[in-house]
Structure 1
Amino acid sequence: MAQYLLNIVQPVGEVPPPEELEPVMRELDALNAEMRAAGVWVFAAALHQPEASTVVRADGAGVLTTDGPYAEGKEFIGGFDLIEVDDLDAALHWAGKLARVLGGLPVEVRPVAASF
């Protein structure tokens, strides 16, 4: 079994109004329940918009922190699912289901190289 990170890529901007977001969240909850029932779900989370980020860098013997994302962009990782499946084909299957629930937002599928 291998772990895959399913990154949800969404545009920077206004959060959809509740009447648009609530049905998507219900479908997302149902998909996460389906993944749990299938034994592939490990963890999932939603993330705040990039402006909520703080970047931390080593600076000689000290640490430098700056507000905002590392790089400006038109898209950001808005959330993710961590799944454990047999292979890439299985990961792509679940990513496709996730993309459909999210109205076509891109889902980046990335294998986990190692756990620490």
Structure 2
Amino acid sequence: MAKRDKNFRELGDCVILYADEYMNDIEAERLEELCDVFLKRGIRKLIIDFSQTGLINSIGISILVGIMDKLKEGEGVLLFSGLKKVNHDIFNMLGLTKFVPVCKTEEEALKRIGARAFKTTVQ
């Protein structure tokens, strides 16, 4: 059963975190705190959806790198979805896309990450 909040959506063994319009230190720290909560609960599949995000500043990016490291250490999987072209270009230029797959849509990310709840509802 999916649990939805304005900041995240739980789908069985996967969680989608939703970034706000402007990814600064405050917003990135909120995402990091949510990530920590789900990692402590044993969830290892995360998607960060940026479809509502227009701007990501350098502090936001550095905190995202920290989230990437936490998931790597915890043997988790992280995907990004919904990046606008400008943000995708920045992530690509910084090399983040070498470590985190980027999907065009949330649905594509769910299929790629293999979320159990998504598989059972789509079939």
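At a glance:
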{"quantity": "Source structure (of 1, 2) for FRET efficiency 1/(1 + (r/R0)^6) of positions 32 and 64 (r between Cβ atoms, R0 = 35 Å, to 0.05), computed value 0.40", "calculated": "1"}
{"quantity": "Winner on relative contact order in percent (Cα under 8 Å, 6 or more apart) once structures 1, 2 are ranked, highest first", "calculated": "1"}
{"quantity": "Per distance in nm of label points 7 Å out along Cα→Cβ at positions 16 and 88, the highest-valued of structures 1, 2", "calculated": "1"}
{"quantity": "Rg/Rh (Cα atoms, Kirkwood Rh) - structure with the largest value, from 1, 2", "calculated": "1"}
{"quantity": "Structure from which 1.8 was derived, distance in nm of label points 7 Å out along Cα→Cβ at positions 40 and 80, options 1, 2", "calculated": "1"}
{"quantity": "Entry that produces -14000 once helix-only ellipticity at 222 nm (-39500 (n - 2.57) for each DSSP H run of 4 or more, over all residues; to 500) is calculated, selected from 1, 2", "calculated": "2"}
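Bear in mind that the values in this text are calculations on the coordinates, not laboratory data. A quick note: this is a predicted structure, and the numbers were derived from the prediction, not measured. Cβ atoms are built from the backbone, for glycine too; each structure is taken alone.
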